[in-house]
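Just below sit the structures, each encoded as structure tokens.
Every read-out reported here was derived from the displayed coordinates using simple, explicitly stated rules and does not represent laboratory data. These figures come from a predicted structure and were not determined experimentally. Cβ atoms are built from the backbone, for glycine too; each structure is taken alone.
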Structure P
Amino acid sequence: MELYRKYRPSNFEEIVGNENAVKGLRKELENGSHVFLFVGPAGCGKTTLARIVAKEVGASDLCINEINSAENRGIETARDILEKMKYNPSQGDAIVWILDEMHMITNAGQNALLKALEEVPESVYFLLCTTDPQKLIKPLVSRCSIVNVSPLTDEEMKYLLKRTARAEGKKISSEVCEKIIEIAQGGSRKALKLLAKVLGLDSDEEKLSILKKETVSENEESIELCRALLKENTNFQTLARILKSIDTDDPEKIRQGVMGYMNSVLLNGNKFNPMAAAAIQAFSQADTYRNGKNSLTVALLDYTDLLG
């Protein structure tokens, strides 16, 4: 089992960082809130917090419905939820819907969900997660208790890495730890995936060598895709064909490569490049850890939408 799954927090006390978010969340639960919107970058713990809330309100595993909104974007999802809301929990005290990547649901789908969020039965909870709240319609956001989930600080990340290494009966040097922190950019899930790659190696030299390959500058697999993204009038079919040809088991590396390339174009170019801007915006929202390479396909769709 991967480290980020093995050591995923199962209660509020096990959460590293985000003390204010947890404190606010507990208060809202005490006040009887039933609809929450978890906002923050990919891999920082939004869904983990949502799953903890589901357990806190007494939902059994059978009554926790987790929906990937990137793959269920239409009005049918909302209609299905509205229909199932009529029933009582078959086990436990509550029925919970966790909607990941909520911003991927179409406006029609979001509008259809408004009725569900307005008239929530006592036994029902909605836990919405998004990396891009700006894409949510305002009436939907207004019905939610907002939980802002932040990336970990360097000190919090260091504690998490050291604690996990100890739990595995291993040690991690400060140099290796700092390199992981540098690459992970506050994302706990990414940090633990990186730790898993190097924890079994003997020397720091080997570990650092592996970690250096994770840096954006060495991500050659994404170069052809980046060049195509920057060509005028490149259609989705062309981009999809290039993405399909990339043979990788690490889509996050591709995502980071695209973002790094586009960031360089924007900062170093003589004039503003709208294609680079659209690409970095679309790929920044892709949750590759949860949705794998499929999330890159969604990023391409968002990119083409942004350019009209």
Structure Q
Amino acid sequence: MGRRKKGQDIHGWVLLDKPLDLTSTQAVSAVRRLFDAKKAGHAGTLDPLATGMLPIALGEATKTVPFAQDAGKTYRFTIRWGVSTNTLDAEGKETATSDIRPDVEAIRAALPEFVGDIEQIPPKFSAIKIDGARAYDLARAGENVEIAARPVRIDRLDVIDTPSADETVFEMDCGKGTYVRAIARDLSLRLGTEGHISRLRRTAVGVFEESAAISLDELVDLAHKGRAFEGLAPVETALDDIPALAVTEEEVSHLRQGRSIVLLPRIAQELRAQRRPRDLSGKDGSRMAVAMHGEMAVALGDAQAGKFVPSRVFNHSI
């Protein structure tokens, strides 16, 4: 028999404002210790030199992590012109220099080429796997790393500040898998210069926005006062843009047993009519929805052929 995991059954999201020089794994471990939680995970890695929104899921909230990971993200970042590095950020070693400093008009003129559905080659220093090995491990070992281009989506890319000729500040809305460091590399190349990311902050992950984030210091202070739960958002927070289905206590019992429930024609029609930012329709006409009992999520599943079929069931109390 396997050993039982230590810790408590804590369920919810910590919307952490990750500080500099802390890995995402270290941040998750710190939050897990503060809550003495059995289970924890995060929705999208941030590099140590990046700050900002790192949603950390505890307990049953880990079942909703894929929805946060697949959601759109917003970044604010600074490109420092004139110097390229091997990691494409300020952590790396200098690889090339240039005297060219692009003016803001030239930068803005180039940005439309980077908006929409584009092909992007991930950085060599990334967690992409090549023949079972991480690209960054191969790059650090001095091996030649070749990564194929992959499709990404960028919905918005704007210049928001030009503090000096050497630096330009941008803001970007993008989809899953987009590398900000690759944007710095490719935009610098397009403008005929060198460049790297000198500052990077994630301001939003799906429905999780910067205004709701809590710093690690604030969370530690709350924990010391026995009030850590004030920094915990409900499990359901990550599902705010998914169609909701109200269920009865009897239906909760069926769903908890993994059994489907029948949808009244009126309810099925209302569910189809709900307009949400994310298209969660399946090829078979099914639609992803979350079954709710009051304010608490009971199950995720598909509404199809007049039934709601659960795919993930939440086990926290109602």
Answer label among P, Q for the case where mean count of other Cβ atoms within 10 Å over residues 53-60, calculated from the coordinates, equals 25.0
Q
P(r) over Cα pairs in 5 Å bins from 0, in percent, for residues 157-196 alone computed as 6, 21, 27, 32, 12, 4, 0: which structure among P, Q?
Q
Identity of the structure behind 1.06 (criterion: Cα Rg over 2.2 N^0.38 Å, calculated), options P, Q
P
Across P, Q, distance in nm of label points 7 Å out along Cα→Cβ at positions 21 and 109 reaches its greatest value in structure Q
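Which of P, Q yields -15500 for helix-only ellipticity at 222 nm (-39500 (n - 2.57) for each DSSP H run of 4 or more, over all residues; to 500), as computed? It would help to have the intermediate numbers written out before the result.
Working: P: -15500; Q: -6000.
Label of the originating structure: P.
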Please compute mean count of other Cβ atoms within 10 Å over residues 37-44 for structures P, Q and give me the label with the greatest value.
P
